[in-house]
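Read-outs: derived from the displayed coordinates by stated rules, not from any lab. Since the structure is predicted, the reported quantities are computational estimates derived from the model, not experimental observations. Cβ atoms are built from the backbone, for glycine too; each structure is taken alone.
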Structure 1
Amino acid sequence: MWILSEISRDGGEVGFRRFMELALYHPEHGYYTSGRLPWGRGGDYLTAPTASTWYGATVAGMLSEISTRFGGRYRLVDCAAGDGSFLGSVLTALGAGAVDVLAGTTAVERSSVLRKRIADRLAGGALAVQVTDRFVGDSAEPTVVHASELYDAMPVHLVEQTAAGLLELTVVGTEAGLRWGRRPAGTDLEEYFLRHGVRLEEGQVAEVNPEAESAHREVLESCGNGVALVLDYGYEAVRLYDSRGRRHGSLVSYRAHEVDREVLDSPGERDLTAHVNWDDLRLAAAKCGWTEIGLMPLAEFLIRAGIAERVDEAGFGIEADLDAGTVAARQEIKRLLDPEGMGSDLKMLIQGKGELGRIVGEILNRAV
């Protein structure tokens, strides 16, 4: 197994964060970097942008309204752009009018294979798309940043509270394969829980992502007058670390649309994900002068952003003939709004600064 060689180079035992980094982002064997396309109906899971183009079309309608109210253009940046589904649907919905709304578009994607797919997919459009592995913006440039399931794919530390203190879970490489190990947790991990006012119960397992705050702050500081749309699975710290709901943490793996807690199995061949602590992203915003516009389920965001208007404009509204096209469109919309699925499970955190933030606040907080 390739990962055994990597762990052996690190002394035969690594913290879970290092294991997750290797499993997801190893240059050759990593889940996101090996060239396979993990999302979509034929993959391991669906995201909102890959589930339906109605997600991007709805955001596109909101972006157009922002431009009209703002009286000018701004940059759109998609972090963790994947295969370009979100930007593709946004630019398709805007059509030739994209150049009147957007001053530029950037796709940020860590995987070189996926960057190539994005470039090929979005080539030749009305608006050129910059494709890069890191977002380096202009703090004076008005910017809307979109990030779908970026932070839940960041490697996390895994810890367990015991009577003897907080332990960090490790992964040990043996001749028989991988097994769990434990070692005393560093003071930085203990301080993380103290900072959030969280006390784990004995026997409770939890994930920690200390890098989320700094990563999000770096993104926001690269924008000037701006808006951040962060779509992800997560909770505030008080709920995320509530042992009554997540005594064993939120870490799971996905393969062929099946969820599993055997996260050491088949590294590089399955997704690994842990819920976001929204309070980390809130702290990041507060430190660089951004304010929170809202935190709401995906379905509520789409309704407030105008999905009903987009459906009517496309001819699939309540008055539409019930033909195959209408049925297919409504099924996709239902998937996005499903209160028993991603419509409720996925949350959108909206943060803003300056005039763009004020405008988006007005759009999303109007009566619906």
Structure 2
Amino acid sequence: MVMELLISVGVVAAIAVALAVLMVIADATIGNYGEKKVTVNDDKELTVTGGLTLLTALKEQGLFIPSACGGRGSCGLCKVKVAAGGGEILATELPWLSAGERAAKVRLSCQFKVKNDLKIAVPQELLSVREYTAEVTRIVDLTRDLKEVTFALRGPATIDFKAGQYVQLEVSPYELTDEPLYRAYSVASAPSMKDRLELEIKYVPEGIATTWVHRHLAVGDIVTLNGPYGDFGLHDGDRDIIMMATGSGMAPMRSILLDMAEKGSARKVTYLFGCKERCDLFLLDEMRELEKRLPNFRFVPAISRPNAEDGWDGQTGRLTDILPQYIPNGAAIEAYLCAGSAVIKSYIAALTAIGVARERIYFDDFG
């Protein structure tokens, strides 16, 4: 009986080894597509490693496509038009592509592999995206679950970006991830500060990136970032502005306001910033200082769940409820929003209800 058991175990082990060998052989032969050509915007040709996802293959060649989820197919940002060579759209791409995008041969670059020569089209601004090495020089606790991290650029030593844009921070492997991945964070610092970046990163329970930042990242660490990305930012004109944000949605608003102050903007700006409790408010002194530098700027913090012991004498309630007090008629208003998806939808509904034209509502949705 014991001998039969040992024989059975040996057979199972032999089969497992054989399968492993076959997988290695298959990966080296069937999955080996050799080098492939990727023509970008009809004027740039890259030689990439076949068998990689398009997102990874382009990254290896220094062409960075935004991907907030790090290529896991859960953000839908890494869209690229594949004019030729892409094959059939995969089931994992379908949830992220509209009928119009599918007809236009738009693909999710993190999901399909480069098996043929490709012709792709990417926005011109992505061609200027760069990868940066930076040192963590400062970490400040803004609230109980929000940190401001300063990254001093080491190579290249400077970055050009527009207020409102974001960068991607590479998370190193640790207990929650066995491979590097990227997460997107809006820049909170002014564009004039070209040698460093300030990011405001809120802790999300069990979040891979935020756990790494809050529990592992330390001053002196060397990290990798790439960017800048995004088209959120102040539009030219002289319309009055309403800003609405919560939590880490402060970051792009702060960058925009600092940029306006440096440029001496005279536009009227009302900034409604919401949080649940008094302890969630931050940068109050800086916002008051900006009120002095920008003569037509007003900062209105609001708490939705005030505690009596906090002694809060400021505005209370949800931003959608207090909005009409500050902007009774939105016909001549331009709006800038930054919050999670559900909150953004509620802001848009409240703004259109007071007459703000939908086409003049701009937002940065951080999910």
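Name the one structure among 1, 2 that relative contact order in percent (Cα under 8 Å, 6 or more apart) of 12 was derived from.
The read-out comes from structure 2.
Out of 1, 2, which structure matches 3.6 when distance in nm of label points 7 Å out along Cα→Cβ at positions 55 and 279 is calculated?
2
14.0 is what came out when mean count of other Cβ atoms within 10 Å over residues 151-158 was calculated for one structure; which of 1, 2 is it?
2
Quick check for you: by mean projected area of the Cα convex hull in nm², which of 1, 2 is greatest? Provide the component values of the computation, followed by the final result.
Values: 1: 19.0; 2: 25.4.
Ranking 1, 2 on mean projected area of the Cα convex hull in nm², first place is 2.
Matching task: -7500 is the computed value of helix-only ellipticity at 222 nm (-39500 (n - 2.57) for each DSSP H run of 4 or more, over all residues; to 500). Pick the structure from 1, 2. List each step's numbers first, then the result.
Details: 1: -11000; 2: -7500.
It traces back to 2.
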